[in-house]
Structure I
Amino acid sequence: MIPFQIRPDEILHEVNQFNAKLAQGINTLAEIGDIEVGVSRKTPVYQEDKMVLYRFEPRVKKTNPVPLLIVYALVNRPYMADLQDGRSMIQGLLNAGLDVYLIDWGYPDSADRYLTLDDYINGYIDRCVDLICKKHKLKKINILGICQGGTFSLCYTSLHPEKVRNLITTVTPVDFHTKDDLLSKMVRNVDIDLLVDTLGNIPGELLNMIYLSLKPFRLVGQKYMDLVNLLDDKEQAKNFMRMEKWIFDSPDQAGEAFREFTRQFYQDNGLVKGTVKIGNQIVDLGNITVPLLNIYAASDHLVPPDSSKALQGCVGSKDYTELEFPGGHIGIYVSNKAQKMIPPTVGKWLDKRT
């Protein structure tokens, strides 16, 4: 067997190639300019504290008469769902004829330290729903929840079933103790009281470091090595920088809400056990009887498929549909495959239930 040999001239050639690409890449990055995100036109229709409710301008003449409210997670920024032209879930939903609203939670500061889950779910979300219902002269609207926003949407629908017509959850954690949930295993033994009492609001940078540590080689090292091969193409470089902007645009988390969510959901797995308490009310997923579309990602490292699929055994909905997306946690919103699959499916599913 001939031993593997590394030739010095081949090493030198690769190093020179890498340096040449890197030099060209620096020039490309210098020419990019500002990175724009959020391509769909929208208008603020309600604001309270840091929270803003937006309504997007329609893209087609005929729209579904029942508006759709998107509830995003508290972590990161909601423009991920509207990243750029052609890579926008919101754009796709508008093209499907939906009247789309979105809650932007903003950037909590020290004044928001004592906001609770009750404030977010029975407060902000409920007032947004009431405003939309009043504006459209309806008693119920459709809700689409994204990640933690999906968990919030489940809690809201359980507590206010009379205000929700149809519910869509996307990459939404339900069972927080599945065997392949690395994030949950990491969080379960954290002294959450000590963390919140010490820091107050939880820094977004800290949470971002935790998420990146789940796949350190791919998310911290390899992607930047791969970037060198993209930098000769300005559009690909812009695409990369848009994602980087979103990844590191991490709002701080209101301390009390973070304490409640971590303890009740991650540590106690209370959503599937029926022990989660929002304000003075217990969240019973069995109270959810509305039509439900549950979309999960097959390769999701943040919300494993089993965590989302557990929903079927918890809700009382007889009209329950699952959809598996062949990709990851972020790809379900920004990939080309997702644009062809997710918004049209949501649009058709809602049209059948109008």
Structure II
Amino acid sequence: MSRIEEILKERILVLDGAMGTMIQRHKLEEEDFRNESLSNHHKPLKGNNDLLSITRPDIISDIHAKYFEAGADIAETNTFSGTTIAQADYDLESYVYEINYQSALIAKKVAENFTEREPEKPRFVAGAMGPTNRTASLSPDVNDPGFRAVTFEDLRKAYKLQAEALIDGGVDLLLVETIFDTLNAKAALFAIDEIKEERDLSIPVMVSGTITDASGRTLSGQTTEAFLISISHIDLLSVGLNCALGANQLRPYLKVLSDNSDFNVSAHPNAGLPNEFGQYDETPSHMATQIKDFLDDGLVNIIGGCCGTTPDHISEIAKLAGSYTPRQMKLIESEEELI
């Protein structure tokens, strides 16, 4: 059993908040996304936040430190778009390994510094593996429903390269997150299993889906129950939900996971729903009030924040989480109980 699994039996762990929200505060310009080797790159790079792990590691390191100072136990690497598929938009496929490797090194160094300072509260690094910007289940062409812009094999290869680099950089676990298409996630999980077998390696894996609207379904049409069933054959550290919704809107779907899963359950919702300008207005105290409902009902083992959340949000959440015991693991006898 890994150290993080042992700790999860004792207390609720706190995941960090939004990386993008914190990066936006720096009001970066095009030159921040370039270094000597990228000085003449033919495409604009501003907005490619994963690249900052190479060009502005000081900013990424500082963000991780702020979240750990706020009380986070787990930091996500700056690699949400760190696949060859996502980086193809910038013609930076050749930089993918370095992006993930450097991102892992940065986060791990900060985590080790905090663990050394507070050994009673070890810090962990989760290698963030986002959903990519393509879907294996749906056609992007309404006139050709059978067309796919990406194949399972494309995804497997892309995720395998990302996971290998994250592991080489020293992450403690992998987080396949913001899943809008479970087939994409299955490609990631298949790739991770390949690496584990090839390297004779054991590394915890978190999976977190995203409910896209009030229907309670993922973008590819799965209900929360169906999402859970489709990944329950895999040995996971946790299953959870993140993004798209605020804590209040996420709660009923989180309860479905908690009631039916024999995994640890995670949640990192947005700071409410975005306003007309795409900003998140929910204050740390207001969000914490809603998170308290999760804790009162014993729904989670891991709690954090997604879009719009900051160290102030995580600080409020961490203070709350420290007063609660973790959700009790359930033993589900069969998948039929979920239907």
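Nothing in this text is a laboratory measurement; each read-out follows from the coordinates by a stated rule. Just so it is clear, the structure is predicted and the values come from calculations on it, not from any experiment. Cβ atoms are built from the backbone, for glycine too; each structure is taken alone.
The table for this structure:
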item: For 16.2, 59 (Rg and Dmax of the Cα atoms in Å, for residues 58-209 alone, calculated) the corresponding structure among I, II; result: II
item: Structure from which 19 was derived, relative contact order in percent (Cα under 8 Å, 6 or more apart), options I, II; result: II
item: Comparison of I, II - label where mean count of other Cβ atoms within 10 Å over residues 162-169 is highest; result: II
item: Entry that produces 2.23 once Cα Rg over 2.2 N^0.38 Å, for residues 106-145 alone is calculated, selected from I, II; result: II
item: Identity of the structure behind 37, 25, 20 (criterion: semi-axes √(5λ) of the Cα gyration tensor in Å, calculated), options I, II; result: I
